[in-house]
Structure I
């Protein structure tokens, strides 16, 4: 059983999300990501990672997937032992993960007597947001550029206050992991808290406010937090139908449609924890609405797992949707909610084999 789980981790590990969360990335014309090698003293981005194939290779040392595996990669990235990396990933990829007592009870009532008995540790919490952050409650001399950034993106005053945006007045606010390794800087970023478990703080997500910022760490999240185990916002849906999007701004835009429950998953890989949380909230139907320009492959990868848990799974046709636009771009469009509603209504039932096959050819 353990060997099967190890093979599953190696097969399903989300390389793209992990590398972007833990490393500064340089992009290549192909699917590969370039980072500084975690095994040698390289500082010139000689370690190439192909998140699609799940392989890596350093052109300066012998740190390659031919000699090492995902557990070695995580061990070197986070400064922990291989055994610690192994145990943590096995725990995270186990099939069922109730976050808390409430989740477990709701899940049992949702799934009846067939609820699996094997559970793993609940989602980790964090005590507070990083020191040095200030709540963004108004537009003044110190906070104007952060407030204006959000207003230019199309957020209303009410939305800014509702999502509890934070910022720092400092020119530099380094983010360090538990081993003291620098993971980024919160200066010039808006920071949004993320909740989970028993409605406790479990992480945060930060976004750079410079629209021309093109480094690999445009988004930062709390190091070593379990962002993939929760959803944003952490509230129950209006109905048994939920729309899954990638980011917080995407979610805000879709939620402007009356009575539509949208959730940000933070990456294109939907975790078992997120699916079970939706089930516990009574969700039976899912619509995937990810960025058109790079979503198809990951949608196809997610759909079989979604079929295991939900009665209906839809994908959007997006026939007239420009590839360069995200759902979040609609925040600044006066007709954005109407356009999103129209797009969400033009959808394909993935259980309909013929229609789904046509969608895969045309998307």
Structure II
């Protein structure tokens, strides 16, 4: 009689401990180099090494975000005013202007509402923007980073209107959230609920983490485990930007720990420990740790691990939301650099969650 082997599923605590031990094992140079090769091998499952995709944000609000996180210059504490969670008059034109020159792009509409419901004119405006973009640019991947959503009717409407996916960054762990983000941990819980609600109605999901908040290996392991178990289609590794003096002062105790070398090590760690069929995105902060000329080698190494590059964060590009030419310039700089390095920019429709078929891991 053939013996059947039942796979053992490690519990959360045991798996997080394993991930922490793996992180410390990277202090050995031989182990670290093997981890990079392993990460490159996983990346090749998703895209050929000559290919990369690009994602661009497009804001919906004026500065003065009412969520007001400690690290973000969009917040009221930095802008000195409130945007009242209103969609700006320029929002639709801005997204249309960008997609008219990049019709196959992955554009991500950004509006940090504390919560969205189907009542009121703002939701109607949002639905109209998505609907018109989907109609005018049917090949575009239109994502939404739209804050906390707890109303299933909202998710269903967004899905049926043509939204390609919901994005919501977890940022950091419950341990660090109140201290480094400046919000109660129930917002982190609400973010996870938002992702699960989108998945419930069949709307693909994307999430990420923010590196440079003073996280310890235990925090990185916990975030990696959570993102893996959430089974989001994409994971974005975002990196703190300390170029704003007030932010640099606020995070003075931890900012020197975030070096290009550490940022790259995080990418390799993530690629090895999220699921092989989860896309890995080089997110916000690329200019500071990978994109500059003096980090050229780091950028090329990162492109062998990530399959998508995100460009257009407000705090990293410091672009005025109403100026659509900023979007185009930042996109042209990035795509020009990628092409100069020999990469083919893959139309994001090939990574569209609704039709993309992952190659099987051998």
Structure III
């Protein structure tokens, strides 16, 4: 079992909105000035590694991470080069967060192969580490696995040792096999924001424990990062709007077969899944009951959000990411940054 004695002072990290790439420079500066210690960028409409590179040039102390970059849209070699350079350019501040995505996106969006995602992810991370180790030692890469084969990398293509060492690798996951993989081969685990206390207790922590028991040759303990949807507002109208925005997010996630375990109600998942396949996105939120909303989201007055999240994350998390009401970009970059600034006094230690 993975356990933590206390998260009373667990740092709160932030997810930088990237709906407008031209605003990320100033946004990152503002968040760092507020005292946030780690700033993540996600893969969506823009490339997370390009954004991370920009952030490294416009911050000086905050860690810069991907939450997440889609591993299976790339190869271990391409990710190894990109992450290696970001680690060097940032002065050792880069954190590589990887996720698998789901089959439909990998096959139909990225036109990449899909099979046995947990086993493939395990090998992906092992290949990354083998490539980085070869570069550190000045040796040719010789990784020959089931899914990935990197055996033609000689000195002309090796960047050589990194003065800051390899970046840390965090994995995201929902199902027990992927969570266990994170516990075994990664430096940390990003808990999906679509989670409940029940899934943490019955799926995440047991699986992380099994994976951690099989860890070999990794220094330091496994870092666990809690991520939560947040429902809050300064007025009754704002609170109601935030509840409905979170309900829509839950309906979106709940329609995906990979997240069925979090919904907890097979009939509800099946109805959401059917509606999503029929394109009835605007009608799905009405199916999400208050009981599920309250199990997934952190619901609190603005001044109580951080404490309520810390109470929920205790004692299993090392740090937290709080998603602004409605998601990172729903209200626009400026509104999201202001929301994070309002959290800063309570969040930053």
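Given a value of 24, 17, 12 for semi-axes √(5λ) of the Cα gyration tensor in Å, for residues 227-338 alone, point me to the structure among I, II, III it was derived from. Computing semi-axes √(5λ) of the Cα gyration tensor in Å, for residues 227-338 alone on every structure in I, II, III gives 24, 17, 12 only for III.
Taking Cα extents along the principal axes in Å from the coordinates of each of I, II, III, which one would give 62, 44, 40? Here the read-out was taken from III. For FRET efficiency 1/(1 + (r/R0)^6) of positions 67 and 235 (r between Cβ atoms, R0 = 25 Å, to 0.05), the highest value in the series I, II, III is held by structure II.
Laboratory data are not the source of any read-out in this text; all were calculated from the coordinates shown. As the structure is a computational prediction, the values presented were derived from the model and not from experiment. Cβ atoms are built from the backbone, for glycine too; each structure is taken alone.
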